[in-house]
Structure I
Amino acid sequence: MVAANSILAGQGTTVFETMSRLAAKHQAVNLGQGFPDDPGPEDLREVAAKQAIEGWNQYPPMLGLPELRQAVAAHDERFYGIKADWQRNVMVTTGATEALAASLLGLIEPGDEVVLIQPLYDAYAPMARRAGAIVRTVCLKPPQWRIERADLDAAFSDQTKLILLNNPHNPTARLFDETELSLVAEFCKRHDALAICDEVYEHICFDDRNHVPLMTLPGMEDRCIRIASAGKTFSLTGWKVGYITAHEDLLQPIAKAHQFLVFTTAPNLQAAVAFGLNKEDAFFDDLSAEMQRRRDRLAGGLDRLGFALLPCEATYFLNVDLDRSPKLFEGTLSESQDVGTCQHMTEEAGVAAIPISAFCIEQPVTNVIRLCFAKQDDVLDEAVTRLEKALVA
């Protein structure tokens, strides 16, 4: 007999791993996994390399290098007016996912209710449940994917401990507006609940939109745990450097969970990220402009082929409405339209995407697929070319 935790053992292989294996098998253009295919800023990589050779390579402080915590606090004030004390309100984590795990483990008591917004990043539900939470969902509906009052009213209760808000939102590519953020804030205050805010795509917003942290809304500063990521901000997803800004009463229990998960993060990478966060505003503006250009390049090709695209306000992702798009396969290849389409696209067209139903834990959306445009131009063009050939065939 093999003993295993039922929550984690029952998860199976992630959809990202499944589709990446399928893409490799069929030599497909992989627009499934959400990471850039360029090496990232050279100057940051040079700082990391120099620090690895010349710097400190033993344990750094558990909360993170002072220079990075200072840089996070300065960044939050520069872009959002958040006034955080770097010594009391900021902690470095081994990626945003570890920040999420530490926050859930540090704040939840078994039986607490946690509100998740669906479609959702696939780690949210198992992490919350493993921490002992009872999960309640707010199910967004395409094509607008809006947070509605009635859905929050159904999800929140007197047992709600916190809501996990991903904004900008993966996989829908929404940037929640002032009305939606105010609704979330209203329900948090009414039910005396906290908000874990996954804001890793904060600097990848399009068409002159600006990200607004929930923490900046009236009455929310002491209720929010703001999580951001060097992986997305600097296109260095393999570095796994994240950071948390929160009131010290919230950060203390999170730090206690963090110390028993990873304790700390590679010091040379922390030093390089501190250097990056101190860059001029032009760097962050150029990041959003470049990702918007790539969005438009892929969107233009897909639109020319007749695919119906849902609005993309932020993140790395374009979503396709299969009901209003050319059919890429006939018949039932699997349990749902989006999964069948992604399988067929990978095997027959040579382009890998992700089914949105993989981001759902109830009432799955089965007519939308997600493609990542954070790729080089020749990769995006090749994907469009392959899809065009598949449609002709």
Structure II
Amino acid sequence: MRWQEQLDSILAETVAGARERERHAFDRIAGPFARSVVLYGAGNLGRRTLRALRRHHLDPVAFADANPALDGKQVEGVPVYSPQAAAEKFGKSAVFVVCVWHPDRRHGVQDIINRLAGLGAERVTSFVPLFWKYAEALLPYFFWELPSNVLPHADRLRRACELLDSESRELFVSQLRFRIHADFANSGAVSALPAYFPKDLFALTADECFVDCGAFDGDTIQEFIQQSGGLFRRIVAFEPDPRNYDKLQAFLDADKRIKGRASIHKAGVREKAEMLRFSATGGDDAAIRHDGEIVIECETLDQAVGSLRPTLIKMDIEGSERPALTGGLQTIGKVHPILAVSVYHKPEDIWDLPLYMHELGPDSRLALRMYWRDGFDLVCYSVPRERMSAAA
């Protein structure tokens, strides 16, 4: 089997070999310019990288950014150039590090790398090899981790891959190679189907009780209403971020199609009822963090929705997916809902969450789908046999 051969090849690397590779990857790309760095992207990731480099006494020579409002200005004391101007000035004397990671369905980091090379930048890389070099300051970051810390989990990686359907195994292997080798040109196939409601896996019914954990501003609920044609039993949303909650409430209040059939919990979802610190950014990266500026209430699925007999539970909650599933053990075991769980927030999610979901539903089909480039919106599904699509 092709996927098995590829998986064996990836996992054949020794931990010692991975350590050697990650230690020298950036310097091999940068050549003589390892201390002459241009950061492409002056946003959050670029500024985070800048601060880490400064802690290692390395000051980038410039930012390159496509935002014309930043051209000619400074960000944290570093001059900002347009991509073309930066390539003209530093293309032969610096290494360009792409510090933008906001892909969509069609474009990703590799497109930026190609564009910079086309402008004349001779040495260009993604942020990942640089993060490997300065791992103590920059990793883990979402699912990015040192390859030498992933490879010891080879047995669980194999087991998780084997549990997936055939299409998903190919994607799993592509994602693993992508993460271990920072191969942005081959991160796996992007699904053209709606995220969380792939018709090739299951069909929505008029009795659907959709539970949206991490409802943000209602974007997924809006997609659910469209895909269901407005035929469903109930919607229950969880969104602890105050600004996102307000947007979500306004959306639900304005949509007459769902009047009386939707409710919102201004809370997070965890394994037990508790109060936790939360970083309320008002964006899709709002998350439970030990240094968060506000305190939020957290509930369990068993307590909050168990009596409603949910049929479809979606989770995109910035790394809290595992404890949220634990808090719904009784409900999941009793009513066997479809689970649609994001597996891209932590390094271990890609193997740990499928294995856990299999424990919760050993007779269900496990599938993996990616909806954006570069590993974003990577979702694992657990679909009970009676809910499987005829095409599945």
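Figure out for me which of the structures I, II the number 0.25 belongs to, where FRET efficiency 1/(1 + (r/R0)^6) of positions 37 and 189 (r between Cβ atoms, R0 = 35 Å, to 0.05) was derived from the coordinates.
Value 0.25 for FRET efficiency 1/(1 + (r/R0)^6) of positions 37 and 189 (r between Cβ atoms, R0 = 35 Å, to 0.05) corresponds to I out of I, II.
Figure out for me which of the structures I, II the number 1.46 belongs to, where Cα Rg over 2.2 N^0.38 Å, for residues 133-172 alone was derived from the coordinates.
Of the structures listed, the value fits II.
Which of the displayed structures (I, II) returns the greatest value of relative contact order in percent (Cα under 8 Å, 6 or more apart) on calculation?
I
Work out which structure the value 1.04 belongs to, where Cα Rg over 2.2 N^0.38 Å was derived from one of I, II.
Computed on structure II.
Out of I, II, which one gives 2.2 for distance in nm of label points 7 Å out along Cα→Cβ at positions 325 and 381 as computed from the coordinates?
For distance in nm of label points 7 Å out along Cα→Cβ at positions 325 and 381, the value 2.2 is produced by structure I.
Read-outs throughout are calculated quantities, based only on the coordinates presented, and are distinct from any laboratory measurement. These figures come from a predicted structure and were not determined experimentally. Cβ atoms are built from the backbone, for glycine too; each structure is taken alone.
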